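Multiple structures follow.
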Structure I
């Protein structure tokens with residue numbers, strides 16, 4: 001049975017209609033099954049009774065004790081008749097006296113009896129006639145050497161009456177039961193959906209300026225409670241994202257203010273006193289603004305889920321090309337490649353990660369920077385002042401500088417490590433500031449923050465990456 005669909009109806013209406021339809025279907029099946037079982041049971045009982053009587057009459061006929069008027073139990077509506085193969089009536093019960101053969105079917109040669117349900121008009125007790133259903137059984141026998149057929153029938157009026165009684169008792173009650181089911185379902189659905197309505201109303205009142213509100217969580221541990229918890233978790237993430245976006249916009253505005261102000265000052269000086277214009281300073285401010293704008297644009301793309309085409313990239317070869325390109329940096333870079341399993345990623349983005357790590361190391365290193373590459377791992381270490389353990393996660397926050405005493409030109413924009421981590425995450429990897437290896441640069445500086453910084457990039461190798469993407 002295919003239930004009707006109501007695409008524009010409410011959940012309450014759909015649940016109520018569905019419950020009523022299912023209960024109506026179940027009641028219909030149950031009623032039909034009960035009537036069928038009852039009818040078959042009573043019919044089988046009547047057939048067994050009729051067969052026993054037919055066999056008794058056939059046995060009497062075979063012994064030569066057949067009487068013309070066959071007796072049936074008092075008060076019972078039954079039929080008995082003995083018919084020869086040529087249609088003559090040898091014996092019959094009182095209600096078939098003067099009647100022709102009650103039926104024409106006979107058992108097959110390999111069966112002892114045959115049964116049919118027939119309607120027979122017999123003499124009624126009040127002298128009239130009535131057509132009644134009977135379960136009629138035919139049994140083959142002999143009488144004085146002649147083959148005969150004995151018919152015995154048991155009335156099925158009791159079976160019909162019982163079936164009618166069941167039908168008359170159940171059918172009027174079905175609408176009342178369905179109405180009760182509809183009322184209970186309507187009420188229970190309203191009660192079940194009350195928390196959902198409260199959640200909807202609360203969410204409808206939440207705006208971007210009021211993200212601190214949360215939906216109520218029911219005390220029950222059902223699906224609605226889990227929905228509320230999930231909704232609150234989503235609101236937590238949304239609030240955190242909005243706060244991060246606000247801080248990002250505020251920090252970006254703050255970072256742009258100084259170079260733009262310097263550019264304005266240089267332009268004003270150039271307009272008023274062209275002979276005092278310093279091209280190098282103006283170019284430096286322009287480069288700084290351009291670099292900051294590029295960083296902000298890249299972060300926006302990463303936040304939007306931008307994923308460039310990935311190819312097989314050898315970290316060792318990438319590191320070698322990057323170090324050679326930066327041969328003129330303040331601090332020389334030592335490269336150590338001991339394993340070069342390829343990774344699946346964007347060569348341009350991964351080069352950006354290494355450039356940002358080297359830029360950070362160049363700002364803090366005293367005299368040495370080392371790039372170490374093993375299978376799927378790239379480390380950048382320096383002999384600078386190091387990163388305190390409590391700040392090793394904070395350094396990856398956007399616009400973060402640990403040494404506020406540095407000038408902004410020397411200290412960078414505070415976006416390099418944040419960009420590097422976002423790129424690593426987009427490649428399914430991690431970027432962390434970890435404890436320097438003991439004795440990295442010898443002496444007491446090989447321990448703790450004074451031992452320099454150690455930033456480790458870990459990426460899944462090409463075999464693992466390919467399996468994950470497949």
Structure II
């Protein structure tokens with residue numbers, strides 16, 4: 001069967017912009033499904049589990065203590081503020097994911113609305129959200145592996161082998177191990193990965209619910225006073241840190257070509273995940289602070305295990321929490337690496353990065369070379385970096401892409417009002433405008449040093465686009481917009 005669209009849609013010819021129409025994106029996606037590309041195997045339940053798997057991990061198990069250090073007991077408000085930002089943007093993701101169900105997520109949405117240059121920079125920022133966050137998550141995993149070993153066998157790995165130079169070690173071997181384990185599972189196939197992610201998602205939700213049940217038995221009102229010791233500034237800073245806990249929900253849209261009935265299931269899965277995770281986070285934060293107080297939780301890497309140990313006066317409960325954290329954070333590495341490989345695949349299809357990233361194994365229907373390149377590339381910073389170094393940079397890059405997604409909803413409504421949409425943003429256009437505003441507000445809270453790093457990162461991305469990607473774009477080299485299948489491996 002031919003993999004070429006019989007009536008190929010053409011790209012936009014607007015002066016000064018290279019915009020790929022939604023029809024062309026969908027045509028290319030359809031072409032890749034004719035025996036050359038990805039396989040639709042994920043249902044709604046698996047997609048929700050995939051979303052929870054991508055979200056719940058380091059941010060709550062490790063990062064909670066950092067948020068508490070900024071906001072005190074008002075960290076609950078910080079989580080709500082971060083959630084509101086996500087909810088407005090989740091509406092936008094839901095509309096775009098239902099209208100353009102392809103693998104590229106924010107990158108593809110920007111390409112269809114704001115042009116190739118913006119799309120490339122969005123894809124460049126997604127290296128922070130997905131790629132760099134893999135490194136951050138892997139570092140957090142290492143911390144809980146040591147906590148688990150200490151609880152179970154009474155010893156832990158030496159600092160030289162379980163932390164990077166910034167944290168007093170030499171190399172973080174557990175961080176490398178979890179990245180390579182995730183890559184191994186991903187190259188086996190999406191069905192196997194989805195099953196593993198679903199099992200881990202159910203387990204970690206159960207662990208967090210159990211934590212809340214234990215923590216609330218020791219709840220004391222006095223531990224919530226003073227509620228906001230640093231005022232609104234502390235709440236804002238706490239929300240910027242807490243936002244890291246929500247990173248990953250948009251990974252649901254990267255599965256657009258591997259989901260059954262994506263126009264229906266993607267919007268539903270996004271909204272379920274945000275609602276479920278927000279309730280869980282607020283309950284965990286309230287339970288942790290209410291049981292021991294903000295000072296006892298602040299700046300403790302394995303705060304949840306500490307709370308359970310203190311409340312139960314035993315190390316057994318803390319060991320169970322540490323086990324849950326090990327599983328939870330491993331599932332985040334798996335889900336986020338999946339999202340990164342699918343975005344790179346979309347960029348490679350468009351000619352903006354080398355073609356090796358779009359090659360799909362005919363045996364497993366997965367991008368094998370892409371996955372191993374990503375694994376090696378981000379195992380290096382995981383082995384040698386501190387968690388604190390990458391969290392703020394990951395957060396600001398993610399917020400920037402989310403702001404673009406909110407703008408993309410408005411642009412697509414104006415450019416393609418007739419496009420089929422299975423979900424529409426409520427209170428349009430107020431909702432996406434507020435989404436942009438909240439994203440910028442939390443970006444402000446990351447601090448000026450993070451802004452400097454981010455501007456430098458964007459400048460490097462703009463240079464890469466100008467010197468490499470622009471001249472290799474297939475949108476220009478294939479002006480008829482023909483949908484061609486990606487190459488296969490082997």
Structure III
């Protein structure tokens with residue numbers, strides 16, 4: 001309990017902000033879902049053939065995996081709240097539509113006849129008879145949808161929409177169970193509070209419910225409008241991939257920019273998921289810049305027949321820079337010194353047992369290997385596909401979240417995984433990165449990748465960020481990752497300390 005309390009106090013301000021974001025996303029999604037599903041159910045009750053079609057469509061939409069749906073939406077509507085809300089609305093349609101239809105369909109026919117006998121119009125009958133009778137069933141569907149929305153909204157953090165999922169992801173990434181627990185607990189409590197509030201609405205008169213809904217919509221609309229107004233102001237939005245290292249780098253970018261232009265408004269978007277999410281956001285100007293690696297550019301982001309394997313670091317960067325400029329009009333600034341390339345990782349004890357030094361040494365124990373890799377590594381030509389092609393390796397493997405693979409190898413559930421040469425977990429779990437003796441993995445030097453719109457608006461940005469060019473060794477980066485991931489220090493503090501120590505920014509007075 002003491003550790004939980006300390007974690008809560010340490011993160012209380014950020015947790016409050018995440019809670020407000022979560023409520024905003026969930027409430028907007030629920031209101032939109034109600035505005036779509038309830039009228040459709042009312043229409044369907046008088047068009048029975050259409051009802052089955054609509055139920056089937058709603059059911060099919062709910063079977064689409066949430067991450068897949070988010071991935072499909074990003075190229076169309078970008079990142080942030082919009083794709084998250086669309087996905088949540090899709091999942092909420094079925095319970096609201098189904099319960100509204102069932103509630104209206106279950107009304108005693110004699111009551112319908114009595115309403116007709118009193119000369120009520122269709123609208124009067126709906127408002128005064130049908131909806132009040134069906135209301136308990138409709139409310140039940142709304143409660144189910146609410147719990148579903150609030151739980152699923154935790155995935156919004158993966159696409160820059162924030163919310164309580166941010167703390168769940170951070171806890172997993174930094175191996176801080178208390179952070180994950182706080183995020184999950186807050187989400188659960190939020191679902192319970194919303195569910196109870198909706199249940200209490202059943203005791204209120206329809207007119208009162210309508211007034212409350214209008215007030216709630218006005219409150220959410222005002223909050224969203226203010227957020228949009230703030231976002232419309234000239235802002236540099238710096239995003240980072242999931243993990244401690246991107247978080248450290250974007251904090252450095254922020255400090256360097258602020259040092260030279262103190263009045264610049266900067267927004268950080270941390271802990272994105274896949275590389276493709278970030279690159280799509282950069283292309284659509286939803287973010288201004290993010291740290292990207294030279295090898296990733298050639299392997300995944302640009303169209304080129306020349307890949308990074310066997311290419312020098314300087315040539316890899318120059319080619320990546322040229323292709324990004326030509327194909328996307330993006331600016332790729334000078335890279336840092338360290339090479340955070342892929343690595344095939346095993347436990348030190350496992351390496352000692354089978355005398356493993358090089359990746360090719362794994363061939364002699366191929367039948368004993370049980371791998372666990374993240375999805376991006378499995379699907380890349382400089383990942384597992386490359387291990388098969390270049391090394392001739394083909395062994396049992398499973399896909400797993402990038403943040404869980406180190407825990408899995410430490411617990412003995414797998415004995416080989418992918419990693420990066422600057423990962424703090426190599427030191428934390430006594431792991432060894434096998435030597436890439438056939439030069440499969442390209443050079444991965446990180447550098448700021450900036451879209452054309454941002455460079456035009458902030459021409460002095462390059463000068464500020466290029467102060468990191470040629471800086472930071474692999475050892476320094478691994479030590480900083482260790483400080484954040486293992487010792488649980490703030491990425492902002494670790495980043496600032498490095499910049500001050502190396503005289504890149506002024507120290508605090």
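Read-outs throughout are calculated quantities, based only on the coordinates presented, and are distinct from any laboratory measurement. Small disclaimer: the values here were computed from a predicted structure and weren't measured. Cβ atoms are built from the backbone, for glycine too; each structure is taken alone.
Of the structures labelled I, II, III, one was used to calculate volume of the Cα convex hull per residue in Å³, giving 329. Name it.
Comparing all candidates, it corresponds to I.
Out of I, II, III, which structure matches 33 when relative contact order in percent (Cα under 8 Å, 6 or more apart) is calculated?
Value 33 for relative contact order in percent (Cα under 8 Å, 6 or more apart) corresponds to II out of I, II, III.
Of the structures labelled I, II, III, which one yields 25.6 when mean count of other Cβ atoms within 10 Å over residues 73-80 is computed from its coordinates?
II
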